[in-house]
Structures are given as C-alpha cells and as structure tokens.
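Next up: the structures, one after another.
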Structure 1
Amino acid sequence: MKQARHITTELVHHAYQAPAAFSAPQPAVHKASTVLFDNVQDMRTRRWLDKSGYTYGLHGTPTTYQLEERLCSLEGGQQCLLVPSGLNAISTVALGLLSAGDEVLIPDNAYGPNKDFADHELTRWGIRPVLYNPMDVADLQAKITPATTLVWLEAPGSVSMEFPDLIAQVQACRARGVTTVLDNTWGAGLAFQPFDLLADGGSLGVDVSAHALTKYPSGGGDVLMGSIITADAALHMRIKLTHMRLGIGIGANDAELVLRSLSSVALRYRAHDLSARTLAAALQRQSAVVQLLHPAFAGAPGHAHWQQLCGAANQGQGAAAGLFSVVIDPRYDRAAIDKFCDSLQLFRLGYSWGGPMSLVVPYDIDSMRSGGRGSLQAGSVVRFCVGLEDTQDLLQDLAQAWQRAFGTPWQD
C-alpha cells in the first residue's frame, strides 16, 4: 500500500498535468528559474544555445523564444537576444564585440547615453570612442583606421532627426571589413529593413540591429526592454555568450506585454506617422519656426536619404516614426520655450516615446554635439512625440500653448 504523503509535499509534487492540446490567440506565459529534466542524460545533453531545448530560465523559455523569433520576422534578422532596455542592448553589443585597443566610431548625433557609455565606461577598458559627422560619408571613411572594430549608425539622429546616407555608410564600412550596428528604434523594422537596405533580398545590410522595444513594439509606455538582432550566426554567438556571462534576462510578464502589442505595431506606427506629419506641417507654417526637423519633409536634413530608404513604403507615401523636432527663432528665449512646453495640456513632459500619450521635451542641442549644429539653424530645439490622441485635439493644444507663450496668432 502506497504511503500517503503530507499535504505540503502533495501540493509541490502534484500528479495532475493539464492536457497539452490548448491553443489561444496569445502565447502562454512561462515563468521559470529552475527548468526540470527527465533524467541525468537529458540534463547532460539538452542544449539552449541553438534553442533546441530549455536548461535554465535565464537562457530562455517558450515565451521568450517566441518573442525573439517574432522580432526576427519584424526586422528581417535570423537571431535575437532580449535585454532589459534599449541602452542595455547598446552596452551588451559593445561588451561582446570590443576589446582593449579597439576603436568604435559613433555619430555625433547619436543617442546621448550611447556616447556617455563610450566616454565613461569603454574608455576605462582601453577602448577609444571617435565621433564622426553622420551627414558626411567622407568623414566616416576618413576616421576608419586599422583599429576600428565597430561603427554605430543611427537613422535618423537623436532629437535633431538628420537622416544619413545609411546605404553609403554601410558600403563604406563593409569595404573596410568593419562591423556595423544600427540603432533601429526609430525605423522599428517598419520604415525600412535593416538587413536588406537595397530591397533586393539582402545583398547589403547592417551587421547588428539594436532596438529599444520600450518604444513602438511595447507601445504602452509601461515596458522597458531591448533587442539585439543579427543575420550572421557567428556574430550572434559572440554577443550571446557575453549576454549569458553577464547574466542578462527579462521578466516573463514584460515579454508577454510586448508579444501582445506586436500584432498591432504596424497599425500603430502608421497612425503615429500620419498624425505627426499633420502636426509637423502645421508647426512649419508658424512664423516662429525657422526649421522643421522631420525626415519625410522636403528641406529637412537628409530628406533625400529618407526618400531613398523609406519612401516606397505605404504605396509611395513613405514611412516614418511619429517623432519630429522644430527649431524656434532665437529671438524667443528659454523662458518662452519653457512656457510653451508648460502650457501644453495633451502633450506631457516626459522622456521616451512610442506610447499612446503625446510628449514634448525642449533640448539644449549645442550641449549635445561636439561638432557644432551642422545643418541645424540657430534657435531652440523642441522635440515632439506624437501619441494616439485625436489629431485635431492635439492641433488645438498646440495652438493654445503657442499663443500663450509666444503671443503670435496661430496660423491654420
């Protein structure tokens, strides 16, 4: 006769197993640190590096594997790693691919924390960061040396929104055998395909795409996550082993939220884009705006490059994120700029973007660049992230704040 077990033991080792045949629109959420094996041989032979099995929660679950594979489909890559933030994607790539004595080239208009990480961490490890002019391919070519191991690319630039000649940049790096990493948060796998820049099946592409999933793939302003996507298995494995040794992991519930949002990302991206173009055009009509920084608009820095790479999407209307900046006439001081931002009611003050709520941030662009303003005109820069509110309501919000801060009539 089998001896009855104590209820505490019975609850831990309960015999019931739910039937496997269950299907629903949303993937199941698997939470685990410990993963169980059937026997010792299974424990010794099961592999996680190629996703053929599960060994430990940090190395992957069905939930994270599904998110990784769907993100590969979004961006056109072959392998994906998940990390806790977009900045962690940047730092993990650097740690996986750079060694003491190497040089890394970074565009002067790159995401600020990328440059800070290079200046304050990489330099302590004997890695030399070099800034280049992203709008001058010749400057990039001139700064590639035998020590250059990695080149960061960003399209468009952070805050100032210049769109580089990404195709020529990648060609220049490939000719010198230098690995390229693109911060693809703006493009999100929707404006253009980072691994197929010529749209010919993949003859030219970046080597690595780093993506802040915090933005459009999440879409709710409530998840911090990043991804590192590659098309080359060997390159992926170099970064993956660093990822493993650093003990990087993400929460299953965060993966669940991004998985839930991915099915609508293209629809949301398009909605953000259309609304942002309407608002950008309205701001461009205002006499106090001396420059519109939105790559989809003629006259914006790098518009021709955006047209080449993104212009064929959406039946020739092109694709762009719901993000743009304006340069306001220097006759308006900081107090006026701050009053404008403070007077907005629907545009809230806050960092990040890609969520349902519209955001605004004033920037001191001169403090963010080492090579000067480049193609930016004199004046204060204000960046807008357009959410999913009604476009007409956002226009009315801009108009009332504009008149209150600058004392000039809003031009419809």
Structure 2
Amino acid sequence: MKTIYKLVLGTLLLTTACESDLDQVPPNIASSESLTDFTGVLNAAYYYQLGSVTPIAVMGDFRADNAIMDESPYTTFDEFNPNLTAMEDQFFGPFYTALYKSILSANNVIENSSDASDIGEAKFLRALSYFKLVQVFGDVTVNLSATPSTTDTDFLVRQPATEVYNNVIIPDLQAAISALGTTSVNGKASKLAAQSLLGKVYVARGDFQSAEPLLGAVVNGANAEGITLLDNYADIFLNDLNAEIIFATQVSSSINDEYGFSEFWSWYGGLDTKSLMPLDADLIAAFDASEAGGDTDLRRAVNIDEALMASPKYPQSGGPDYDWIEIRLADVILLYAEALNENGDTPGAVTQLNKIRTRAGLANTTASTQAQVRTAIQDERRLELAFEGQRWFDLVRTGTVSQEMGESVDPNYFLFPVPISEILASDGVITQNPSY
C-alpha cells in the first residue's frame, strides 16, 4: 500500500543553499551523470507532496465556509485582512518548500532519465506541484532545472499564472498523458490521473471546451481500468487506493512527514486545540438543505458530527495511515457535468450529476435550466467533497466567494501570502501578493 516511498527513506537529506528553498538539491542524485536508475529521485518527488497536504487541506476548508478556527491568530483564516501572514511557519512556508522540493526532484528525472514512463510520472508531479502553487499564490517562480543557479537570481522572478499554465502545467500534463499507461501501479500516476488533472486545470481556467473531452474520456473509460464509484460513500475514506481513487498522495505513519504540525485528520476531527470544534454551521445548513425533500443524505454522517462539531471523515484511530485523495472519480464526474453544462449540454450534465446524488441516497435533481444546474453542481461538489481541501478553490474559480461567504471579499484575498522567508532569502526578487 505504501510502496512508493519505501526506497526514499535513506535518500531524503537535503543540502540547503543560501538563496532560497528553490536552490535545494537532493544529494541522492550523487552526480546526475553517474546515475542510470532514477527510481529513488522519482520517489522523492512523490514523497515531497506529503508536505503540501495539510496546508492545502486547511486552506481549502478553513478559509471557506466548511470549517472554522477557534484560537487567535488562527482565526485569521476566517478573516480577510493582511494578518494571514502570521500563518507562514505552519502552513504557507512548509507548503511552498515541499512543492519546490518535489519540482526539483521531478526536474532531475526529466533532465536525466532515459525511462519514458519515469519522465511521464515526473511531469505529472511537476504539473501537480505548479497547479497547487498557482491556485494558492497566483504568480509563482518557475524552475525547470535540476541545478538552478545559486548566484543568478533572475529565475526567481514570479511568472504570471497564465504563463505557468500555458508553458508548464498544460504541456507537462499533455506529455504525461502520452507517456503513461492507463493502469496505475502501486498508486503511481497514470494516464487517467493526467487526463483528470488536465481536465481539472482547464475547468479552473474556465476553458470548458478543452476540459470536456478529457473529463469525458476518464468518466467513460474508468470502468475498463477498474475505476468506479464505490457503492458505500464511507468506504472511500477507509481503504487506501480503492476503486474510486484515481490518484492519492500516500501517507504512512512509518514515514516521517516533513510537515511537523497537526495533520489534516486532526484539524478536521477537532483534535488540535486551535480548533476543537471546526465544523462550520453553514455546512450543517447545506446538508439540511440537501435533505429538504425528505431524503437522507448518506454522506452526512461521514462528513459531519453535530455533537462534536467536527468531521469524522478520517477516523482518528488510523488517521496517520489514511492517504490524501488528490483525484477521485466522483470529483471528475462533477467536473464533467460542469463542463457539459457550460458547453450547452445541460441534459447530459444532469445525467452525470444524478450519478452522485443516487450514490448519496438522494432523488434526482429538479434543476433543469443551465443556471439551475450550475448551482446544483456546485452545491453537490460542496457536500461530496467536504473536508477534501477543495471548497475554497471552487468558490474562487466560480466567482462565488462573496456570495457564499456572506460578505464582500477583496479579490486580493482570494490568494494566500507568499512566505516572507522566501522574499527575504531572494533579496526581494520574489515579491509579495497585493494587500499582504
């Protein structure tokens, strides 16, 4: 179950250059010219995704209307002002560092390996890393070298998010689709994972014409690859690498995580003193609304515990061994429904949406117009993907932040603050987001 990382354990020490976290080079490379097998370096690229998991979970749900913080200064996640920079050490710094380490390892595989499949996996991981970075920070530094300069800091200048999408994320995923097989082996990246992520990227950019065929290919081809909606919603979160999961960042209590604070299952479960009752009443109201027709939403008991005001989604007894789901079939089906609806095929969108509602024990949607179905899909995404780190980013991309948060939110706060440590380490070449 956790085979991806076993080869990494002896090779994870990094030497840190003086300029920035971007300049870290894994010594397991020895010298690139002497390596012929890049399995360990590729495994490191997978491993470093671990450090991004809890930060993006907190950003995705606690910044939105699914979860709340109890204790200052953590309450700044529920506010829209410059004070969020106080959370750098626990969230934004580790997130930033972990993803650039993953990128650096991926770069080494891409530059030096002769194995096409390894290169495809590395490009998938590099694209995943940059997609997360762009969602969180907007414009970001782009490093496509295994040996970035430690003296010339020009490459640290943040590149426009649009260029990162067009020049890195999309080409990397297109290359990964061409290089990877459709079947995932030991939870590694597959063609289906790359197609799903590229479809998600296009949806994030509002390019539904490009998204639809990719997402449709996954939805229509999933069954042949053993990917299907599980009958029981709760089972998705009890069994790693199950039939609904297209790609997950693997977690194991036997492997030390670079992220040294409370992990996502503890935050969601109310086990961190900064948020002992994290469940937002607005999410309870959303489940109430889903049951207004008299049905029982089978996801409710999995996602929320109103007595504890927390989420039982990731059982605490085995929390450290539950993987973080990056992409699962239900997410792709709802994205496909969204693309169909935006492209004018509202009846087709309803068919896809009802697949998710049926599994949840709900009657078919009564939404019929494009506008109604658009809202129904977003409501369904909230309930289906609660506490999976997606809510905030869905609100931002659909332009519904102020509407759903119940206040006028300055668009500058749709992004998160760039770590001040990176700005200082780069002598100001890396700049801060506006309003922070």
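Descriptive notes on the structure:
- For 21.5 (mean count of other Cβ atoms within 10 Å over residues 115-122, calculated) the corresponding structure among 1, 2: 2
- Origin of the value 0.60, where FRET efficiency 1/(1 + (r/R0)^6) of positions 107 and 355 (r between Cβ atoms, R0 = 41 Å, to 0.05) was derived from one of 1, 2: 2
- Label whose coordinates, when relative contact order in percent (Cα under 8 Å, 6 or more apart) is calculated, return 21 (choices 1, 2): 2
- Source structure of the calculated read-out (mean count of other Cβ atoms within 10 Å over residues 99-106, 17.6) within 1, 2: 1.
- Entry that produces 0.20 once FRET efficiency 1/(1 + (r/R0)^6) of positions 195 and 339 (r between Cβ atoms, R0 = 35 Å, to 0.05) is calculated, selected from 1, 2: 1
- Label whose coordinates, when Rg and Dmax of the Cα atoms in Å is calculated, return 20.7, 66 (choices 1, 2): 2
- Structure from which 14, 26, 32, 24, 3 was derived, P(r) over Cα pairs in 10 Å bins from 0, in percent, for residues 203-282 alone, options 1, 2: 2
- Structure with the greatest value (metric FRET efficiency 1/(1 + (r/R0)^6) of positions 211 and 315 (r between Cβ atoms, R0 = 35 Å, to 0.05), set 1, 2): 1
- For helix-only ellipticity at 222 nm (-39500 (n - 2.57) for each DSSP H run of 4 or more, over all residues; to 500) computed as -10500, the structure of 1, 2 it came from: 1
- Of structures 1, 2, the largest value of distance in nm of label points 7 Å out along Cα→Cβ at positions 187 and 347 belongs to 2.
Where a number appears in this text, it was derived from the coordinates with a stated rule and is not lab data. Worth saying up front: this structure is predicted, and the values here are computed from it rather than measured. Cβ atoms are built from the backbone, for glycine too; each structure is taken alone.
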